[in-house]
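> These are the structures, in structure tokens.
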Structure 1
Amino acid sequence: MKKNYFIFDVDGTLVDTKFQNIESFKKVMAKNTKVEVGEDALRMASGLPGKETLRRLNIENVDKVYEDWADEMAKLDYTVKLYDGVVELLSFLKKKSYKLGIVTSRTESEIKVDKVLMSIIDYFDTVVEVSDGLKSKPNPDQLLKAIKCLNADKESALYIGDTLYDYQCAKNAGVDFRLACWGYKDDEKEALLSGLPNLKSYNSPYEAIEEFQNQR
């Protein structure tokens, strides 16, 4: 079915915050806890709301550690950038008169302090951040709210994200999904897709343009 509504995750999809997220997370864990930062913890740090990540790791004093994490991230703001091709993809979709949305694990304040993200925010017709009353990904609440705000239907919507949490969110909402792999190294991509061989993915934003430039 033709897609008229395109909804994006932020971190790892629109904005490259991988170094910022991982390095600040490692530093705050070493400073405040004795938790070993393994691959599972890094996946949570890259895909879940910050406080939810800390709760799942059974961290004490979540609010304090979260504040420390935010401070460490702020020190690395200079490393954040848009992925190559993101502006071209968003411009292409808007020229086609498609409606665009964001569903993110960030809070409203985390969105507003990010100058890189704010540089493209006007492309989007709705932004659904983590808020009280909505369960975060992989629950479908945020995505379903975005679809409602866009006056869309599930069949004509597409969610694009970079983590299994994004995929599970889309699946739980009954919405088609594409995995954004442009932030992954080849071995990371292979590991992610190994358990989901039929999952459609993009290696760059330009592949998304190719898929939809001729749809009718």
Structure 2
Amino acid sequence: MVKEKMIKGLIFDMDGTIADTEHTHFLAWEQTLRERGVNSFTFEAFVSYVGVSNEALAHDYIVSHKLKESIEVLCNRKQRIYLDLIPQVQLLPGVEQIVRKYSERCQLGVASSSDCIELELILQNAGLRNYFEVIVGGDMVQNKKPDPEIYLQAARRLGLQPQECCAFEDSEAGVQAASRAGLFVVAVPHSLTLQHDFGHADLIFDSMDQVILPT
């Protein structure tokens, strides 16, 4: 087990880990698809894409509903709607306390499949932006989670080796990405990801306010 004294960096996923954004993402996708005549997009359908990139969802609906627009057009429209909704996004319980506590002795970063502009706005609105030295969004990597690229880049930008970092994740794809990159992985599932496979996580907690790093 990794000892806390060896952990020099904490790298957080955003959606469902730092902030309760999943329903907001759903609302943005629902409007985007409804504008294109797709009225069958339910929250249950959205849940199957939690932890997966926007591009994957857009691709599937373009194919299944024979939409004429590109993946890029759909994702850009969804993002514009989502950015307008960000002020209503709330931090998950325990996140602010963890950030403030561990920022005193660790470098902090974010590694999320969401675009950087979204990550920046959420952290700014929450008053936490200054605690994070590095933000790596999905628009900064070639390969999204579960590929390890985003975690490798985040660790590198922090000036640390992957094994010196601890990742916080809420989804199977995120845990796989962090584990493949060589990080110590803390999984914090929520109601939408309880059925995910967290076999690659080193520790699992029910919520962020219960997280205690190993000593």
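> Where does the value 22 come from, among 1, 2, when percent of Cα pairs over 20 Å apart, for residues 13-76 alone is the thing being computed?
Structure 2 accounts for this read-out.
> Identify the structure, out of 1, 2, from whose coordinates FRET efficiency 1/(1 + (r/R0)^6) of positions 93 and 157 (r between Cβ atoms, R0 = 25 Å, to 0.05) was calculated to give 0.35.
The correct label is 2.
> Rg/Rh (Cα atoms, Kirkwood Rh), for residues 61-140 alone computed as 1.09: which structure among 1, 2?
Corresponding structure: 2.
> Tell me which of 1, 2 gives 3.1 when you compute distance in nm of label points 7 Å out along Cα→Cβ at positions 109 and 125.
The read-out comes from structure 1.
Every number here is computed from the coordinates shown, using simple stated rules; none is lab data. As the structure is a computational prediction, the values presented were derived from the model and not from experiment. Cβ atoms are built from the backbone, for glycine too; each structure is taken alone.
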